[in-house]
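Visitor: Some structures to go through are shown next.
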Structure P
Amino acid sequence: MTTVFIGGSRAISRLNTAIRERLDDLMHRRCAIFVGDANGADKMVQQYLAERDYRDVVVYCMSRCRSNVGGWPVKRIESDSKAKDFAYYAAKDLAMAKDAKCGVMLWDGTSRGTLNNIQNLIGSGKKVLVYLSTSRSFTKLIGQADLDQFLQQCDPRTIAEARDRIIRKLAPVDQLTFTSHS
């Protein structure tokens, strides 16, 4: 069974026809879907999957699950960090990137969390299908060269700032504990 990490920007608050068709295809192929618990893309994807009564979903969250629309099984990620900052939630996203076979990211072109997820998946040798909301199109990324080329269509200053903030904000996430709860 293919496992797919679906995530995206909090600024994405609607799923258009193209995104819904991709989700429909994943459900038709009976993929296991890993999704986070944030507002925005995560919550919209959860709502869509719940409306279709799709059951093969696992919601990843930190100590407290912010959103689990479909009442699916939860995989809690614990971290020694108590600050609920970028690095804290990035630990959850890193776990999904490690656990999934591939990813689908819904990106607004500026979200550093989504960019970090794309980089984590590519860095793990996994394919990523990226929906860029500014161009309303999907792009398949297979490796670092594809990612570098893809990012050329984005504002270079925004990308440089996002990458710099990711590097500065991420603490080593080597002391994580993964627990599953139904």
Structure Q
Amino acid sequence: MFRITELARQFGLSRSTLLYYDRIGLLSPSGRSGANYRCYSDADRERLASICSLRQAGVDIEGIRAILASSGDDPGAVLQRRLNEIGGEIQALQTKQRLLAGMLRLKGEGGPKSALDKEMFVSMLRAAGMDDNAMKQLHVEFERREPQAHHAFLLSLGISENEALQIRKWSADMGKVA
């Protein structure tokens, strides 16, 4: 049998974490000592090892509860859902990485060699919740504040010189109306 502090130390956890797991019913001690200390069995220790592994994989408390209970959500479904979430997080980070790399190239400071193209930029703006009007306003403001940087940015997206000039002219004209 293990006391709470001893078990917590084995996993690099705080005593309060085990108290929290007990309070929410995720890991309850198998018994109590004569002095009323929480006592954990080898089976409790194995359950805590599983909890720690799942937490490290990013599974939330409810997912862990479902996996350990083997009722409600299918354990495989919980793990698959987390795997899909991680895939989405990776894609979002890659999009941010491409955007930052494009910004660095505009300033001539290097960065990763992956290119941010027009399609990626538009899809990123749409994913951020921007509609056509908001994107138009972005170009108007970019042209108003930094016309040369706006031009360089448009070219960095793989837009032709002619199309870049058309976008800049439209942006400048719209800026005069506003």
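Visitor: Here mean projected area of the Cα convex hull in nm², for residues 37-132 alone has been calculated and equals 11.0, so which of P, Q was it run on?
Guide: Details: P: 6.1; Q: 11.0.
Comparing all candidates, it corresponds to Q.
Visitor: Separate question: Assuming 12 is relative contact order in percent (Cα under 8 Å, 6 or more apart) as calculated from a single structure, say which of P, Q it is. Before the final figure, lay out each step's value.
Guide: Working: P: 23; Q: 12.
Among P, Q, the structure yielding 12 for relative contact order in percent (Cα under 8 Å, 6 or more apart) is Q.
Visitor: Out of P, Q, which has the highest value for mean count of other Cβ atoms within 10 Å over residues 29-36?
Guide: Details: P: 19.9; Q: 10.4.
For this comparison of mean count of other Cβ atoms within 10 Å over residues 29-36, the top structure is P.
Visitor: Of the structures labelled P, Q, which one yields 15.6 when mean count of other Cβ atoms within 10 Å over residues 13-20 is computed from its coordinates?
Guide: Working: P: 13.1; Q: 15.6.
Working through the options, I get structure Q.
Visitor: A further question on this structure: 91 is what came out when volume of the Cα convex hull per residue in Å³, for residues 85-148 alone was calculated for one structure; which of P, Q is it? Walk me through the intermediate numbers first.
Guide: Numbers: P: 74; Q: 91.
This value belongs to structure Q.
Visitor: Oh, and also: Tell me which structure, out of P, Q, gives -12000 once helix-only ellipticity at 222 nm (-39500 (n - 2.57) for each DSSP H run of 4 or more, over all residues; to 500) is calculated.
Guide: Answer by label: P.
Visitor: Suppose you compute Kirkwood radius over Cα pairs in Å for every structure in P, Q: which one lands on 16.3? Provide the component values of the computation, followed by the final result.
Guide: On the way: P: 16.3; Q: 20.9.
Only one of P, Q returns 16.3 for Kirkwood radius over Cα pairs in Å, namely P.
Each value in this text was obtained by applying a stated rule to the coordinates, not by laboratory testing. Bear in mind the structure is a predicted one, so any value in this text is a computation, not a measurement. Cβ atoms are built from the backbone, for glycine too; each structure is taken alone.
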